[in-house]
Structure I
Amino acid sequence: MVNVIWVAMLLTGIVVAAINGNIEAVTTAALKGAQWAVDFALGLIAIMAFWLGIMKVAEEAGMVRILANMVKPLTGFLFPTVPRDHPAMGAIIMNLSANVLGLGNAATPMGLIAMKELQKLNRSDPKSASEAMCTFLALNTSCITVIPATVIGIRIQAGSANPTEIVGTTIFATSCAMFVAVVVDRILRGLFRRGRWR
């Protein structure tokens, strides 16, 4: 559907430009837009490389294991069916850590690994998502962001006078989102267990 919308917008722009006798503006805008996109993407590489490097160093230094032990009570509450030493737990923690740093692109691979590992534990009904998978999806989607690194990078690239001024509001908004996600997940889990929606 998104592709259809983009094609419709492009065709509308070309038709309007042709009607107004300004078709060369389409070509100029396309070339300038492509150049801007490349410059913008290259500017973000440094930020992404820095935080991905920090995460890799933390992983190699055993920080993931330390972090896992620190959040064990929380992960035990949120994922009671996942064994503490299962690879899924490490992938979940890495995914949430990347989301906390605002690195959605870095979080995606770990999220896929976590889902794959959670599927291995889903023996009762492999064609349906398990409770742990639903909880993880809710957390991944709404995770608190302490350092919105990618957004700060985008604001720097766009020439913002104060690119870090969004940190406070980001922490507040994502904290609210994560709280609501956890509460709704627990409520829906309880309803499904009681069989009200089956």
Structure II
Amino acid sequence: MKKTCFILLMLATSFAVFAQDNKPADPKWKMRFRALGAFPPSSSYDLAGDDIKISPAVTPELDFTYFFSKNFAAELILGTTHHTVKLDDNGTKTTLGKVWLLPPTVNLQYHFAGKNFTPYIGTGLNFSLFYGAKEEALDLGYKNKLGFSTQAGFDYQLNDKWFLNVDLKKIFVKTDVTIKGSVPVVLEDVKVNPFIIGLGAGFKF
């Protein structure tokens, strides 16, 4: 908890510094529409020698970027993914359940100067919300948790307003999964940790 509070304080301080020392004469926004592919690791949990696997997902996504200056910005990412959770017993797969994941993410970014091609890097926090769980072989519950995000990508300007975007993210987040029953069993730190590839377009306003 102390570590999380410290990171949040550092991010808030960074926002304040960027806003005070790098104020643009005319603040600018970017809005993007992307198609995302979210790819969790090949194994999210070792359960007595068997693997718990979380399926990949494809989803639309919307994000907003606010520029404190020409180089510094903050991005809010909004999207939700639907995953199937399976148990892999030496190649025999059993569907345990399905769940929706909503991971709103805020990243601080640095944008490198360029005429048409403008790459950027970023890092930040996300809060993963699990909802709409559907029971299959087991009745599962998921704990919402705070995670971290890293990012790299670029915009390619088509004209004064519109641009194309390629974006790569790695979100580090784990959840505690409860197998419900007369005696609940909690699987701690199940790795979600999706690698996310985004392709899309956007405009400045």
Structure III
Amino acid sequence: MNTIKAIIFDLGRVLVDVKFDRQTARFFGVSTNNTEDAATILDRAFQNELFRKLNKGEITSREFYEAFKNDFDLNLDFETFVQYWCDVFAPIPGMEELFWQVKRKYPVGLLSDTDELHWNYCREQFPFLKAIEKPTLSFEIGALKPDAKCYLKAAENVGFEVAECLFIDDRQVNVEGAQKVGMRAILFQGPEKLKEDFKKFGVMVD
């Protein structure tokens, strides 16, 4: 087995949290019930075809706003919409510290299904993300996980073969997508569990 030479993180619910609760879901036109947790609500929301087109870079942020406003009958100007759209991120305690521990020892990449508004917002709110030199972003590459193209491009952007990269994601389907192309992968279950999982791959960050 090849030695791990680079670590690639997902963004939402790995490096930063996503606070997509029932109130937010209602604003975005996603019906929910009382048995669904935040992760389930978020997963359902981002299966929306309009969201997917935005995240694949097939429509602009302004086009997304116009279509979204019409679909869900929202009476908001673009600037107010952007505030609502972006105000869903929060720190995950311990993750920035762990990020820097990894960054001191390994090249670090990012592979995220995201859009330009969310990415620019996160870079400003969480400046440690600027330390990732060549992030792999769905809206720039025109593909969403678990498409093989995503993992191959992420490996290329950190400068190593897929088998030399370790990917961390919060969704099992995306972990399996990485494994299918020969990339090692970990299902993210919190910073402390991630430290333990790193050890299984010979990644020592303490």
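Name the one structure among I, II, III that helix-only ellipticity at 222 nm (-39500 (n - 2.57) for each DSSP H run of 4 or more, over all residues; to 500) of -25500 was derived from. Don't jump to the answer; show the numbers that get you there.
Working: I: -25500; II: -3500; III: -13000.
Among I, II, III, the structure yielding -25500 for helix-only ellipticity at 222 nm (-39500 (n - 2.57) for each DSSP H run of 4 or more, over all residues; to 500) is I.
If P(r) over Cα pairs in 5 Å bins from 0, in percent is calculated from each of I, II, III, which structure is the one that comes out at 1, 7, 11, 14, 14, 13, 11, 9, 8, 6, 4, 2, 1, 0?
Details: I: 1, 7, 11, 14, 14, 13, 11, 9, 8, 6, 4, 2, 1, 0; II: 1, 7, 14, 18, 16, 13, 11, 8, 6, 4, 2, 1, 0; III: 1, 7, 15, 20, 20, 16, 10, 6, 3, 1, 0, 0.
Here the read-out was taken from I.
Comparing Rg/Rh (Cα atoms, Kirkwood Rh), for residues 113-184 alone across I, II, III, which structure shows the greatest value? Numbers along the way, then the final one.
Details: I: 1.17; II: 1.25; III: 0.97.
Structure II comes out on top.
Each value in this text was obtained by applying a stated rule to the coordinates, not by laboratory testing. A quick note: this is a predicted structure, and the numbers were derived from the prediction, not measured.
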